[in-house]
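Structures for review follow.
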Structure P
Amino acid sequence: MSTQKIQAIRGMNDILPTQTPIWQHIEATIRQVLDSYGYQEIRLPLLEATELFNRTIGEVTDIVEKEMFTFTDRNGDSLSLRPEGTAGCVRAGIEHGLIYNQIQRLWYMGPMFRHERPQKGRYRQFHQIGAEAYGLASADIDAEIILMTARFWRQLGLNDLELQINSLGTATARAAYREHLIKYFSEHHNQLDADSQRRLDTNPLRILDSKNSDMQTLIEEAPQLLEHLDEPSQTHFARLKQLLDQAGVNYRVNPRLVRGLDYYNRTVFEWVTQKLGAQGTVCAGGRYDTLVEQIGGRATPAIGFAMGIERLVLLLDAELPKNVPHIYLIMVGDEGIQQGFRLAETLRDALPKLRLATNCGGGSFKSQFKRADKSGAKIALVLGEDEIAKQQVTVKYLREKQPQISVAQSELVHYLQRH
């Protein structure tokens with residue numbers, strides 16, 4: 001009787017041991033930069049009340065309408081796996097009294113969930129690192145956040161990301177612009193695809209974000225939001241550009257940059273690359289000054305961003321070395337195994353950064369050497385009967401043409417420190 005093979009759910013991928021070193025490198029690098037800017041980590045639940053995302057992201061967005069993993073629990077409550085991190089962070093900030101009349105810089109990391117069509121760089125379970133700053137209304141925090149993200153790329157060695165910025169203005173200015181946009185697209189209704197026709201009356205700004213190549217000329221000729229900004233938003237955006245110019249950060253004003261979530265206002269930005277095809281946005285964010293009040297807190301200015309770890313992995317994967325052992329310890333015979341484990345612990349105590357793999361499961365010299373070579377280790381240490389009798393260890397280089405030598409066990413730590 002055959003049974004069906006159980007595999008991972010589509011779009012929810014295993015991260016294998018050959019891949020985890022690059023994840024750890026990215027996470028550690030970004031964690032260090034966030035710490036240097038005074039951001040504190042907050043850890044948030046994967047599940048939230050569905051109403052949280054309905055109220056924050058917007059009920060007429062693709063995320064809420066088509067992409068959330070939502071279910072009713074045993075108590076009859078509607079719950080959703082988080083599709084993004086900002087809403088949960090704001091909820092936690094209000095619930096625990098972290099936000100009102102305070103300045104907070106917070107960051108988080110972990111999986112998010114959207115029921116999208118899986119493709120390179122876009123999955124149904126994906127991982128983000130995000131940061132949020134609360135209590136600061138001026139453009140200097142916008143500039144600092146962007147400067148911090150620029151530092152991420154320098155620390156990671158990514159040199160070909162482009163910064164795009166825009167301003168969405170206030171809700172009042174955007175509402176007036178929305179009417180101009182509806183009028184324009186209504187006059188060209190037959191040129192809109194099905195998604196854009198559906199969005200025309202519910203969320204027309206999202207039409208500007210369409211990737212449909214047949215609509216790009218129509219979108220380029222649409223009215224621009226920057227031409228309809230209120231004066232305070234114009235002043236805020238001009239100040240941001242001034243600060244970025246003074247800091248030497250290159251950027252491009254993209255008047256079609258609107259972001260996919262309803263809660264953004266004023267500053268929005270994206271870091272994009274040409275190396276990942278359609279999934280070229282590596283990091284994105286913006287200001288959301290009305291969201292805290294929208295969830296039930298007191299009015300609090302805020303700005304944040306999120307970056308997709310999978311996309312950073314794709315950009316860096318070919319450039320970083322894999323996390324293989326430095327040394328593979330070959331042990332022959334019962335006495336060799338007993339002494340070998342003691343020796344291995346001595347080496348790990350003396351050399352904390354050493355990656356040492358010991359042979360387990362027995363085997364002949366030949367089979368153990370095959371395992372050592374397959375492990376990727378640079379050096380094999382051999383502990384057999386002859387070595388035990390002489391209180392030595394044989395050192396054999398696996399990747400370099402160097403002669404095999406014998407080293408006294410008492411001198412092995414010093415030898416490895418020099419080599």
Structure Q
Amino acid sequence: MSTPENPTLVRRLGLFSLIVYGVGDMVGAGIYGTIGIAAGVLGNAVWLSFVISMVAAMLTGLSYASLASRYPKAGGAAYVAHRAYGRPLLSYVVGLAVAVSGLTSMAAGAHVFATNLGVIVPVLPFGVILLGFLVLLAVINLIGIRESMMTNLICTAVEVGGLVFIIIVGAKYWGSVDYLQVPEGTTLGASMLLSGAVLTFYSFVGFEDMINVSEEVKNPQRNMPWGIVLALGITTVLYILVSVTVVSVVPPEHLADARRGAPLAQITAVATPWLPGWVYTAITLFAVGNTALINYIMGSRLLYGMARQRLVPAPLGRVHPVFRTPHIAILTLGGIVLLLSFSGNISQLASATALLLLGCFCVVNASLITLKFRPGEPKGALEIPIIIPALGMFVCFGLIFARLTAETADPRAPLIAGVMVALILALYLVLRPRNVMGAEEEE
């Protein structure tokens with residue numbers, strides 16, 4: 001039981017707030033930034049890549065939903081891996097790899113935010129905007145999960161509203177093109193679709209963050225699986241409609257040309273020429289800010305959960321007696337992101353982290369298979385056939401392989417990923433975390 005001397009997280013999130021959290025995390029900067037690049041690769045058939053990505057994401061998403069209904073713990077993937085295999089080293093690597101993916105996303109997002117706001121308000125120095133942005137996120141996260149969710153709700157409404165507006169104004173152009181036409185000189189085949197799916201898959205990344213707020217969700221055994229599945233479903237419908245709309249209004253090669261402006265701004269320039277060009281720049285600010293905030297929430301709760309498992313220093317598991325948020329973890333991550341933001345070369349680090357995240361998905365799917373075969377494990381509100389995590393693991397391995405073997409793959413990305421794993425291993429050897437599940441498991 002929570003006491004003033006040992007406060008715990010409070011269950012304040014209902015199903016609606018959880019769905020908004022998930023949709024806001026997935027929609028975010030992903031679709032606003034990747035739709036043009038994906039259209040350049042697949043042409044008018046870009047919508048097919050989102051369908052394939054949805055299948056890949058939904059398979060692992062269902063595994064997360066099932067696990068969340070069984071074990072609603074803030075440690076997320078780290079907790080699940082530890083429960084399945086009892087190996088602190090594996091839990092450590094999985095947990096910190098997921099946390100690092102959030103940190104690099106935040107750092108990259110801070111750069112995008114500062115760059116875009118600098119266009120609207122050129123008198124503000126880049127460094128001042130970047131620092132102010134990160135401080136604001138830290139304050140919102142620190143004050144409380146309810147306030148964070150209200151901010152998330154506002155930002156999600158803006159960014160989803162921006163996509164819905166694109167769909168509405170572009171609907172009159174539907175049917176004007178061949179939706180299976182690909183760029184000249186290429187053919188629509190499995191290799192092309194897989195390459196496109198690798199690009200668009202990251203527009204769905206974010207559902208895995210939802211499990212890390214499990215300890216702040218009301219009736220998590222029921223609401224967590226429903227929240228994950230519904231958030232993925234809503235996001236999928238939005239993405240497919242947007243992808244069909246954009247290629248109906250503007251040629252794919254124009255969407256891929258950054259010199260012509262942001263992809264969605266190109267759509268409004270044609271479909272609604274009366275709309276000021278800065279509007280979608282402002283919406284991008286909301287999208288990037290929302291993604292960064294949700295990654296911040298995810299990372300701080302993940303460290304909190306890992307501290308409860310005694311996999312990272314215990315102070316990271318402390319909860320503020322007034323705000324009831326993991327304040328030490330929040331401030332620690334804020335300092336790390338600040339250093340990353342000013343270090344540069346974020347894009348390579350983010351690409352490497354994407355490989356680590358897919359690797360973590362493989363571990364999570366494998367963990368569910370192991371736990372389903374183990375006698376005595378509790379059943380959840382959502383039990384799925386074992387073929388689903390098996391297929392999820394296979395698809396994630398396939399995406400990793402496709403990314404590593406693609407002709408245009410940057411060889412520095414897997415190198416950076418390897419260095420990050422080495423650093424995590426070194427940290428593990430220094431801290432030597434105990435081989436326990438955490439105080440709550442010993443009761």
Structure R
Amino acid sequence: MTWLELAADAPYGLGTLPYGVFSPVDAAPRVGVRVGERVLDLAAVAQAVGHAEAAVFARASLNGLMQLGPRRCREVRAWVRELFDDATFRKLVEAHLVYLDSVALQLPFEVADYVDFYASESHASNVGRIFRPDSPDLPPSWKHLPIGYHGRAGTVVVSGTDVVRPTGQRRPGPDGVPAFGPSTKLDIECEVGFVVGGSTELGSSVSVGDARSHLFGVVLLNDWSARDIQAWEYVPLGPFLGKSFATSISAWVVPFEALAEAELPLPGQDPVVLPYLRGDAERDVFGLDLHLEVRLNGTLVSSPEFRDMYWSPAQMLAHLTVNGASLRTGDLFASGTVSGVDPATYGSLLERTWNGTAPVTLDDGTTRGFLEDGDVVTLSGWAPGPGGTRITLGEVHGRVPPAG
């Protein structure tokens with residue numbers, strides 16, 4: 001029984017305990033854990049009790065914690081929970097619980113590499129119909145392997161960072177000359193990001209069955225996309241400048257251990273995938289029951305369900321490494337846009353407005369086909385936890401500042 005006075009249905013309860021990096025007033029960034037609307041300074045508490053990982057918590061990123069390995073990370077999480085269950089720690093913990101509005105949240109980990117997948121069949125089919133109306137919805141390889149592209153780690157930013165409208169080339173007009181200037185079809189993609197802990201050697205691979213040992217945690221992720229730039233550049237090598245300008249992630253990383261109650265079977269894969277993607281279907285290949293929301297200037301415009309995804313996170317990680325590509329602590333791979341079969345569950349404006357031809361109406365009466373200057377996009381979500389509780393996923397929001 002916890003001594004902490006926190007409502008049972010409060011967001012970021014003791015079942016979630018997400019890690020992040022924060023900067024107190026006039027102090028260096030360090031690791032904290034969020035509880036309700038406060039953050040516990042783990043560095044200060046660990047130093048006070050002589051915890052073995054005190055130096056890890058004093059760092060300005062979670063990378064040191066993530067590279068401890070799954071067993072030690074479980075022990076650390078158990079210790080953090082004990083701080084709130086054992087009343088002998090109450091005075092110490094209360095002295096180092098600070099309100100979020102008094103600190104600055106930082107990018108929670110140093111991003112080593114970033115890969116974005118394309119794991120929703122509905123999203124991939126919709127994009128195919130929009131961008132390639134005279135071709136099959138899905139490319140021939142789509143149901144045989146998790147398609148992805150290698151993104152730009154240096155432009156992954158923490159929630160709350162403004163996203164400047166990108167500039168680039170667009171499809172030519174009648175004169176055959178490409179247009180150039182700021183994107184006129186700036187979009188978002190509601191995704192789930194998976195944070196990797198533990199490195200592997202170049203030339204080795206991670207099996208589907210071993211994927212869990214490298215899945216440290218989960219973040220919500222907005223893969224900002226310039227659809228007009230993307231449409232002109234993506235043949236033949238795929239996304240480039242239309243994607244690489246910004247990717248926003250939540251400031252809080254939910255440990256994968258917290259999502260145990262959210263695991264469920266995949267909807268089903270047909271045709272049968274190759275053995276390296278198969279594993280033990282009952283144990284290794286899993287989906288996640290994550291309920292997501294997309295809000296534009298406060299208006300709910302979509303409610304994607306991650307349980308509808310075609311590919312498992314374990315399969316994505318196995319495929320990412322099957323060619324011998326090594327993992328590094330801090331690698332980030334994303335699911336691709338989470339979209340269902342109903343328009344109300346489409347996770348991008350490209351789909352939700354069908355490339356701008358069917359704009360959505362916001363609560364203030366204005367309409368949007370794509371993002372306008374000044375717009376704010378917020379992604380949020382939750383997963384089922386033990387005993388009917390909810391595991392809160394870290395919110396991610398970003399604003400498109402006015403030009404100039």
Completion exercise
If you rank structures P, Q, R by relative contact order in percent (Cα under 8 Å, 6 or more apart), the highest one is Q
Completion exercise
From the coordinates of one of P, Q, R, volume of the Cα convex hull per residue in Å³ came out at 227; that one is structure P
Completion exercise
Candidates P, Q, R; helix-only ellipticity at 222 nm (-39500 (n - 2.57) for each DSSP H run of 4 or more, over all residues; to 500) computed = -24000; producing structure is Q
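Any read-out appearing in this document is the output of simple, stated calculations on the displayed coordinates, not a laboratory observation. Just so you know, these numbers come straight off a predicted model, no measurement behind them.
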